[in-house]
1. Can you spot which of P, Q, R the value 14.8 was calculated from, given it is mean count of other Cβ atoms within 10 Å over residues 38-45?
2. Can you tell which of P, Q, R yields 0.92 when Rg/Rh (Cα atoms, Kirkwood Rh) is derived from it?
3. When you work out distance in nm of label points 7 Å out along Cα→Cβ at positions 30 and 150 for each of the structures P, Q, R, which one comes out largest?
Structure P
Amino acid sequence: MANIQTERLNLRLWKDQDFAQFAEFYSDEENARYVGGHKTLDEAWRHFALLIGHWQLKGFGYWLVEEKGSGDFVGGVGLWQSEGWPELELGYWLVPHHQGKGYAFEAAAKCKAYAKEVLQADSLVSYIDPSNAPSIKLAESLGAKYEQTIELLKHGPHGVYRHF
């Protein structure tokens, strides 16, 4: 289980002390709209444990993203493929005050390279709610191409954006 870096960011495994900022993000409906929705404190804890457990079971998952210089919490980015998930997914979310700085592109590009070079994945997609224009723009800037819209388990219709 690897921590990785970009020019401006550390992508590292989650620690117990990260939970407060994680829960704060998920307590706001607008923040969490496209990443599973608002969560109570207990639901946030279960989701936090789920992210950590994915690493244990699969050997990859979502990293916590932090600024190198300040150590400030930026968000989460990573790779996901739980049971029933159609393909390996690249996902990302940032706290509002760190959006618009190019951090999502920087972190997601590193994850995309990790999927290809380290995991040697055969394919990588992002499943994106059709109304999430910023996420679609980011996926396209990473080189992903829209393929189709699928019904993604309980999450409803999502566009499939293929990275490779």
Structure Q
Amino acid sequence: MLFTNSVVRIRPATLDDIDDIIAANIECLPEHYPLSFWREHIEKWGRAFYVAEVDGKVVGYVMPRVEEGTGFIKPVRRRLGHIVSVAVREKYRRRGLATMMMLATLESLKREFSVEEAYLEVRVSNEPAIRLYQKLSFVIVKRIESYYLDGEDAYVMAREL
């Protein structure tokens, strides 16, 4: 059981969730975005933008977008699902929420947006996230030097859908 006596829901994000999503982002990640960025992603790709809710409170999210471009797995022009940001509040980690949200997002990207490949960037030092993505069949396809504002490199990880 994930949480004793708790109700867990994985559901598409709505504009009403923005404040809680931003709060999770600020708590968990050093990269932040303007309000308009969050709003655009929910409005355009909300059917694939998932949140984790525990006892009625949003405690995590997966924010994707859909792009056209050359794939990393198959280097041909195709529809790509870019996982822009993933966060789960500290006290709710290691309970499967990120896995459930990622699975829901990947399925929705494929079903709702005809995405053929998903990719994301992850800090090379973020071993728990790298293991999660590997468990979800992502593979490291590239390293980008000084990708993050603090100078840390990123791995690009990708998988077929």
Structure R
Amino acid sequence: MVEYGFLRRNESGGFQLGHRFVHTVLENAALPVLTELRDTTGETAQLWIRRGDERICQFSVDSEHELKATLPEGSRLTLPAGSSGRLLAREAEALEELAANGWVESVGRRTPGLGSVSAPVLSRTQMIATICLAMPLSRIKESPGLDFGTALMQAAHRIEADLAQAHER
């Protein structure tokens, strides 16, 4: 049971529920916000983390449109592909864009016909993840960032506030 994540041993040798039953603080903070972000924008909302030279999709709440940008949870992409990849790789141009706008966008850069806009999720001033909205360019009015950047930044700040509150408990 321990090996498969259903139970874990605590310091005193007893057993507690394992990771298969326990939601992480990040999951508890991110999933409701990503779902609301998807519902208000109509586009796919994702949370990405960095692992080595890759980024991993931790959570994805897919657009309900028939034509949508989507990658399943657990997808791995090399850095710096896409707006989240550029941020997680700390690409100089992306950091300048972040400083100027509060978000980083990609227009057909990783996948022709698709766009995205991403913002960092900070915990104690450190970037621990990014949230991303991904969409077909056919639905963009101005640019991914100009269309959705403000909503995305507000969502990132809500996740950060929830994480900070959880750390205080």
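1. P
2. Values: P: 0.92; Q: 0.95; R: 1.02.
Structure of origin is P.
3. Largest value of distance in nm of label points 7 Å out along Cα→Cβ at positions 30 and 150: P.
Only the coordinates and a few stated rules stand behind these numbers; no lab work does. Just so you know, these numbers come straight off a predicted model, no measurement behind them. Cβ atoms are built from the backbone, for glycine too; each structure is taken alone.
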